[in-house]
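Each structure below is given as structure tokens.
Computed from the coordinates by the stated procedures, all read-outs in this text should not be read as laboratory data. Please read these numbers as outputs of a predicted model, since none were measured by experiment. Cβ atoms are built from the backbone, for glycine too; each structure is taken alone.
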Structure I
Amino acid sequence: MPRQTRTPRRRPSPAPPEDLVDLLALYDRRLRIDLEYPDRRREAWPNLVRQVRAAPGMNEVSYSCLDEAEMDSAIEAQVAHFRTMDQPFEWVVCDHDQPASLKARLIAHGFSSDDDPSAVMVLDLEQAPATLQAPPKVELRRLQQREELGTVVRILEQAIGGSFGWLPRRLGDHMAFPGYVSVVVANAGERPASCGWIYFYPDNPFAELFGGSTVPDLRGRGFYSAVLAARVQEAAQRGARYVITGASPMSRPILARNGFRLLTFMHSMRWEGRAEA
């Protein structure tokens, strides 16, 4: 029997400023609809886009804009497709997606809801604060080889918990694509303290941050901010206009202090088996 997930209530957000409305549309178009990844196959229809990885990777419906009348049949079609492939998949739902009932209908069809959605935050590099343009005050290094990613695994397992044994293969494969990803580690003396990486997409105004984490006993000493600044500076040097990321409750206030603005909330809805519709 599928696990029942309680969805936390949140008051409706006020309408975003006009510039963020335009930026939200650009985000949807360039990162959710049109984006072609080097390790995925994009499959698109007028009202839905899915990204398919080779097994055992996670697949996703990255964007949808459905009518109420077609919503259930569209959900059933995606479930049937990935069930025949015997691969896991997620349906990405942002707070601004339509119809507003999509998340509830996905839950009715056996999807689990994340209790803690990711805050999508964006920085306009033309307005980056001085704190992100200053030279780093800690030792930083950019990783060049797959074999170095064990350092990132150790940081993440201390900072977040769980197992990241899959990461050297996934991120290592991405490092093989020229110019695609840059991985940064900050050291406290000889000890790795913080890490993060950034993706660059050809002819795209967005560069995307992932993985920003610091080991618990070294937090509050500027390591996270140094890794953030290094990636932001690289994005500016490489011609990006915006840096975007999904922020946890812990990192969100740090990003806000560094000029990032909230764009939307993103829910990763994972299919776990059919519930009563």
Structure II
Amino acid sequence: MARIALGIEYDGGAYSGWQQQAHARSVQGALQEALGSVAAHPVELTAAGRTDAGVHALMQVAHFDSGVPRPDHAWALGGTAAAEDGLTVLWARQVPDHFHARHSALSRTYVYRVLNRSLRPALDRDRVCWVRRPLDASAMQRAAQPLLGEHDFSSFRAAECQSSTAMRRLLEATVERSGETVRITVRANAFLHHMVRNLAGSLLLVGSGQRAEGWIAEVLGARDRTLAGPTAPPQGLYFAGVEYPAEFDLPSRPQASGRLEGCPAGGPP
């Protein structure tokens, strides 16, 4: 029995989220069907992290086991060919049996993409969060820095979050502007339910001048979700990569990471 790791790209707008559900279309369910046709047996995928409905992935990572011998490229090409539009297997690698897409991960990276202009998006409307008011990305960048390190992120977790602890270690928090696009990039050992979207919603209040830069640190210390900003819309969020120990020799970010900077045709599929 071989263990296969996959890098997966998907447009989350067509799915109810990653997790397989009985009465809704999920990324996990669609990809398991596609890979099952390549393997000629049922396939069960385990992902590095779950994404909600409408959330996209530049490079989700998952693994499955199969006793059928296939070259790596056959899993990638065959899985992509059998999958529906909006779902692509970027790469496939055989990994040691002790590899686990979720538990072996050292960190996960998310990108939140904001279109900041007065007019609403047409072509990119399902892949960005549109903010009409001018945003000060530099102020957002400064406000985000107290989030770095290990903290109790209770102020930024969803009420339905099932994690036993709100302690997380944030390794990167960067806010950058490129033309009309503001990108929030966060990397952590793990994330709470809706944590990135809640962080983004709070940072947008700072960027628009509705809150002072120091407010984010105050909210973090309060450990009270009711004090933070609203949950930002899902369509601006992208699962952007997973870091694993060097022994597994897996990509941590998609090679074409610059695609989010360009026109809609250059965004995720």
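Assuming -6000 is helix-only ellipticity at 222 nm (-39500 (n - 2.57) for each DSSP H run of 4 or more, over all residues; to 500) as calculated from a single structure, say which of I, II it is. Present the calculation step by step, with values, prior to reporting the outcome.
Working: I: -8000; II: -6000.
The correct label is II.
With mean count of other Cβ atoms within 10 Å over residues 30-37 as the yardstick, tell me which of I, II scores highest. The partial results should precede the final answer.
Working: I: 16.0; II: 20.2.
Sorting by mean count of other Cβ atoms within 10 Å over residues 30-37 in descending order puts II first.
Using distance in nm of label points 7 Å out along Cα→Cβ at positions 166 and 198 as the calculated read-out, with 2.6 as its value, let me know the right label among I, II.
Values: I: 2.6; II: 0.6.
Here the read-out was taken from I.
Still on this structure: Check the numbers for distance in nm of label points 7 Å out along Cα→Cβ at positions 142 and 158 across I, II and tell me which is largest.
Working: I: 2.5; II: 3.4.
Once distance in nm of label points 7 Å out along Cα→Cβ at positions 142 and 158 is worked out for each structure, II has the highest.
A value of 4.1 was derived for distance in nm of label points 7 Å out along Cα→Cβ at positions 86 and 254; which structure in I, II was it taken from? Working shown, then result.
Numbers: I: 4.1; II: 1.5.
Corresponding structure: I.
So, one more: Supply the structure label, taken from I, II, corresponding to volume of the Cα convex hull per residue in Å³ with the calculated value 126.
Values: I: 144; II: 126.
Attributed to the structure labelled II.
Here is a further query. Kindly point out which one of I, II the value 3.1 was derived from, the read-out being distance in nm of label points 7 Å out along Cα→Cβ at positions 38 and 174.
Values: I: 1.2; II: 3.1.
The read-out comes from structure II.
So relative contact order in percent (Cα under 8 Å, 6 or more apart), computed for just one structure, reads 26; which one of I, II is that? Present the calculation step by step, with values, prior to reporting the outcome.
Numbers: I: 26; II: 23.
Here the read-out was taken from I.
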